[in-house]
Structure P
Amino acid sequence: MENSNKIVPPHLNAEVYRTDTTGTSTISYLDYIQIHEDSSVLVGRSELTGRYWNGGASVYKTIEEGQKCLSETKNSIYLTSGTADGCFIGNSGKVLLCEDSGAVSVWSTSSEDAWKFWNEDVSAAEHDDAALAIGCLVPEKEYITVGGDGNIKIWDINEMLCIRNYNAAHSMPICSVSVKFNSNNNFATASLDESITLWDENVSKPVLDLVQNNCGVRCLQWIDDNKLVFGDEAGVLSLVDARNPQNTTKLMEFPAAVHKLVTHKESHKMGICCDNKIVSVCSISEDDKIKVVYHDRHMHKNYVRGMAWDVKEDNVLHTLGWDGEIQTHNIVWD
């Protein structure tokens, strides 16, 4: 058989895919919600389908506007990567965003701008993996970010300067950070390396290893000046007292990994969501007993990812998730 010198062109499907510009629209997977004191709402989303993995954030005047316009309006802020967490800085016209690229960015808009365009004021990409969570030490000045690289960084966001860097603070991704009540220095971090650690901004090393869990810890929140509640990948919700870290109290179990906790400012009520469609609200008594006061499994059609308590109504919890919807839960308690 004679050798063929004919050049075979690339597969036609590959060529069509390379030149195709249609069908690049993606579904927004809502990841977090933050509510400002003036009722403005920050919604962060990641677009992890299609040919491009982007993300963004939107700011609405009220939760009702967000529920009505969420699927109709475009992002206020466009990002070239997903975003796992964000928060308002001072007024509702300025936000701080974590990005999956490892960047931390500040965005703002002016009330004098008729078009309400959001501009990136400053950005710094110092995490070696995705920036996963934000905590506030000093409002409008010092903020903490933790990342998939296991590092903790404290930022002076006015200069966008990393003023404290805890390299290899954990050996695996840090999923959550919580600042201690009434403190501008102390905070705790939770990691997939199965540990919870207490830190002081003024000290270069960990203050205390609070918990060595038997599986990765996904989230944590202070409920008072001394006690922390945390959830892990096994779906177990537990409590630890920083004054007696050797004794950890198991509160309850969920059917999936606990994803996020959000405490109510005025009471020992806590919103809980897991890697499923269920939203729960629990009450924790002073003697560390827990009681479920609300449970919903029908409002969301996909995983619930973010929660925030309403700033005006004490018994209202807002949630969002990968179904692209914001839902409002009216909780009745004594």
Structure Q
Amino acid sequence: MASPSNKKEPVLVQWILDTRPWYPEATQTKQLETHASRALSLLPESERASVLRYFHVRDAKMSLASHLLKHYAITKLTPTPWSATTITRNSKTKPVYLDPSTGQEPVSFNVTHQAGLVALVAVANYHSGQADTGVDVVCTSERRDRDHKLILTDPAGWPGFVDMHADVFGPGEVTYLKYRVLSAVPGLVSGSKPEDLIDGKLRAFYALWALREAYIKLTGEALLAEWLRELEFVTFRPPRPTEAWEVPAREDDDDDVDIDTAQVIRKFDIRFWGEKVEDVKMCLRSIGPDYMIATAVRTPDRKEDALGWELGPYEFLELDELLDFAEANR
């Protein structure tokens, strides 16, 4: 893909904001009105109100980051000043920006947030039809205590936990998670303790969740889509964790990849209504020991375009950098 400065070629960007260190003085959401006043002042009144409506300050910070990233993408990737980046929703309630002069979407974007991270994938300057994007981030440790308790107290154990979510998975995925994933993914369990076994299974569970969510968001649908159980990732596997948060995932060469140790997974067997999906490009990568992020892109009118795009590492943005840019481009 071209760089964002080249407005004549398609541009694909992948950005992350880490909200965990933001505004440590704010222990209640209402305190963000003071401590995050600079950031909040850059949002329309309705978006400021939606941020401050959250009960937990951690959720309010992620909402703030989500709004900021969308406006940032529009101004960064199109000749639109920040003050004119009006975001609406399409017929599927997906947030979009429509150029008022053409009624078209000059940039297609999708945002996700989990456990303090907020990520955006966007495509701009694509002139050969529609460009679809989807992204989802998961954190295997955020609900670890709750998940372990559910599994250990359910008479059915792990299969019972999987069955709790069976209505949003394909039938083959449910069977794979319940009975086959340990033998299909060597090294999934990292230790010999009972909790290590559960952690390994949960990593596979959340990897599948991220993949499915990114694909579903690519289509513009939500988890209530009627066709959810007709979508299936066959014999999927999670990427291995990176050693630490600041250690980038190892980028294996597609022609010489040890799938059992890969920290980035790029090849998937996706089925929809039993047919192989061949027009969607996806990537699932580790970020540190606990986070995984799934990305999906598609260009329905010319499938070869999206299939040729590179889904590399995400770029971590700094809050002050983003705010400076917004203020300079109002």
> Of the structures labelled P, Q, which one yields -9000 when helix-only ellipticity at 222 nm (-39500 (n - 2.57) for each DSSP H run of 4 or more, over all residues; to 500) is computed from its coordinates?
Replying inline: Q
> distance in nm of label points 7 Å out along Cα→Cβ at positions 61 and 301 was computed and gave 2.9; which structure, P, Q, did it come from?
Replying inline: P
> From P, Q, which structure was volume of the Cα convex hull per residue in Å³ = 149 calculated on?
Replying inline: Q
> The value 19.2 for mean count of other Cβ atoms within 10 Å over residues 85-92 was derived from one model only; which of P, Q is it?
Replying inline: P
> distance in nm of label points 7 Å out along Cα→Cβ at positions 141 and 293 computed as 3.5: which structure among P, Q?
Replying inline: P
>> If relative contact order in percent (Cα under 8 Å, 6 or more apart) is calculated from each of P, Q, which structure is the one that comes out at 18?
In response: Q
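Which of the displayed structures (P, Q) returns the greatest value of distance in nm of label points 7 Å out along Cα→Cβ at positions 189 and 229 on calculation?
Of structures P, Q, the maximum of distance in nm of label points 7 Å out along Cα→Cβ at positions 189 and 229 occurs in Q.
A short reminder: the numbers here are calculations on the coordinates, not readings from a lab. Only a predicted model underlies this, so the values are computations on that prediction, with no experimental measurement involved. Cβ atoms are built from the backbone, for glycine too; each structure is taken alone.
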